[in-house]
Structure P
Amino acid sequence: MKNQNYLTVLLFALILSCCKNEKKFNIIGTISPVQDSIIKLEYTEKDSTYILENKIENGKFSFKGNINDITFGSILYKQGTPAHFLIEPGTKTEVSIQGRLSKIISSSNLSNLYNEYSSTRNQKTKDSIIKVFSENFIEHDFYAEMVLGWLSMTNPEITAQKEIKKQFLESNNQSKKLEIIMSYFERNETTEVGKFIPNLIFPNTLNQPTPIIDSKNKYTLIDFWATWCYPCKRNNEYLKKYKDLLANQGIKITNVSIEEDFETWKKGSLIGGISWTNVIDTSGISTNTLKFEQIPFTILVNQKGKIILSNMKYMDIEKLAIRGIID
């Protein structure tokens, strides 16, 4: 109940803050350690990208400009992690950068709410904030970009996804990102927990037909990957590390490679040290069936192909191995 009241107050504040006619924005900041004398601000408006440059003096910097609508801004500097935030007309933003960490404080409640969204790891908080933004900013390009990050980097509740999808379909949002967003919606709905996938059959490294679901084990962890994909290799390192722990819980591993050349895949698999079921899908049947476009993509299914866990990240593999399956 407190969370609902909190978001209601913020929503009211957002409406007030967006009614300003001022176009100016002011950004001031500090940076430590200083490794360069130049710092940049990058932001987009309509279909144009703007880059402002300024000097860093005594560890301080500032930017001023005019914008007509809310947009994303990024502070860029040499050998550092960019600081991302919202720029809103008529607002002042304070940016404090220390090493790889950045702290953003804005005179805009909207921007501060976005900063909370960016920093929190609580999925329910992220879902709630996304809904607050959708109330007033569904047709803004920056909101489409925000939703894209929400879908690709987290595991939102499927009910929240369906609600946002419906709002997008009813809106006049013309963002170029919408096609990608809709593909994520389709994937997540197709591979929703509780749904079933077919036991597809592909050749292994010996060119023998092999089913992706092991019916002899209670569960199969299916990892869709490719030998050229760096994040996929990181997933494989976690699978190698926790292979035995997963096996102790009745979980068999299957890697399904999404690439075209058999010999390149076979060589890459050998170099990667894959010692579990490993098959290749050269025709894209997996992606067409499960509607995913980005790899790695990892799911856990039972003997009948029922999805138990979906869109797993590498840390989810670690939790599964250590804690087991929590109903």
Structure Q
Amino acid sequence: MLNSNLLRKLDMQDLMVFIAVYDQRSVTEVSETLFVSQSTVSYSLKKLRTSFEDDLFINTRAGMRPTYKATTMYGHVQKILQSINLCHAGGQAFDPTQKAVTFNLCAPEYFEQLILPRLLKHFDRANLPVIVNVQKLETEIPADDLRQGRLDLVICFGPHFHRAHKDLRSQMLLEDELVCVFDKRSTPQEPALSLQAFVERRHVFPTPWTSDTNMIDGWLARQAHKRQVIARANSYGAALKMITGTDCVVTLPRRVQKLLAPATTFGHCEAPHGLPGFTLEMQWNETSEQDSANTWFREQVVKVCADQGLL
């Protein structure tokens, strides 16, 4: 924070004028050096004097003589301008047009259905030589693969579905909730299933990520209930095919339901009250903070989510 509100009126040009006047001691020479009018230099000096509550420079026959305060300020102002230049230069930016690059990910089907297709279309339209390899997410975050560079990024569910690793960085991408999907002819009339109606239905369980537990059955257990799962599918699409022509239900993320379950074939209603939603997160190794390619790829994922209105 600034010590005085007067300092908020200064800009970079004022600081450049300060340094130039200190070095050259001449308003005329400063105006020529900075390619601004003498009146602009004078105005900047007026702002500087007001902001720092000091004359800063005294006009003498020998030129603009700095005051004691101006002399003590000089080094600090130099550092401010140097820091601004460093901010502008930044780190070495990754240029995906220069050479082919491969990113290795671990992610659930949710990411492959909602985000990856748009990400690849973006790369294709920009003619970027980017390759994305995805392996299936399992119960535990493959932390060692991230640490050792075998994976660039992990996309996972949250909150608290996986064991936390303090050395990994994390960013939430989006939030979603679960809905109940049926064959259109078997869709209940009520807008939401009660807990009792939910457990009485036969269920098809899609396993888009490998895990012995899941958010639905964990929640049901806490309610002292259990559902009847008659089939397990490896994908959302396969689960939807399994319930076609039956009275079974598949519980899907709302965004997946909108994407894969057309209203001509399927109906849906709200899940039982209290069934929690979830987040989608990405995790990466802390050393990847210095990797411009990894940083660039994560930014592209965030941009795709933002463009879809997912954020």
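One of P, Q was used to calculate Cα Rg over 2.2 N^0.38 Å, giving 1.55; which? Present the calculation step by step, with values, prior to reporting the outcome.
Details: P: 1.16; Q: 1.55.
The value was obtained from structure Q.
Looking at structures P, Q, which one was distance in nm of label points 7 Å out along Cα→Cβ at positions 62 and 86 calculated from, given that it came out as 3.5?
It must be structure Q, since only it matches.
Going by distance in nm of label points 7 Å out along Cα→Cβ at positions 54 and 94, which of structures P, Q comes out largest? Walk me through the numbers on the way to the answer.
Working: P: 1.5; Q: 4.6.
Greatest value across P, Q: structure Q.
A value of 0.94 was computed for Rg/Rh (Cα atoms, Kirkwood Rh), for residues 38-101 alone; which of P, Q is the source structure?
Answer for the origin of the read-out: P.
Check the numbers for distance in nm of label points 7 Å out along Cα→Cβ at positions 126 and 286 across P, Q and tell me which is largest.
Q
Figure out for me which of the structures P, Q the number 1.00 belongs to, where FRET efficiency 1/(1 + (r/R0)^6) of positions 150 and 190 (r between Cβ atoms, R0 = 41 Å, to 0.05) was derived from the coordinates.
P
When log10 I(q)/I(0) by the Debye sum over Cα atoms at q = 0.11, 0.19, 0.21, 0.28 Å⁻¹, for residues 174-237 alone is calculated, the result is -0.42, -1.06, -1.15, -1.17; to which of the structures P, Q does this value belong?
P
Suppose relative contact order in percent (Cα under 8 Å, 6 or more apart) works out to 20; of P, Q, which structure was it derived from?
Q
Quick note: the coordinates plus some simple rules give every number you see, no bench work behind them. Not measured: the values here are computed from a predicted model. Cβ atoms are built from the backbone, for glycine too; each structure is taken alone.
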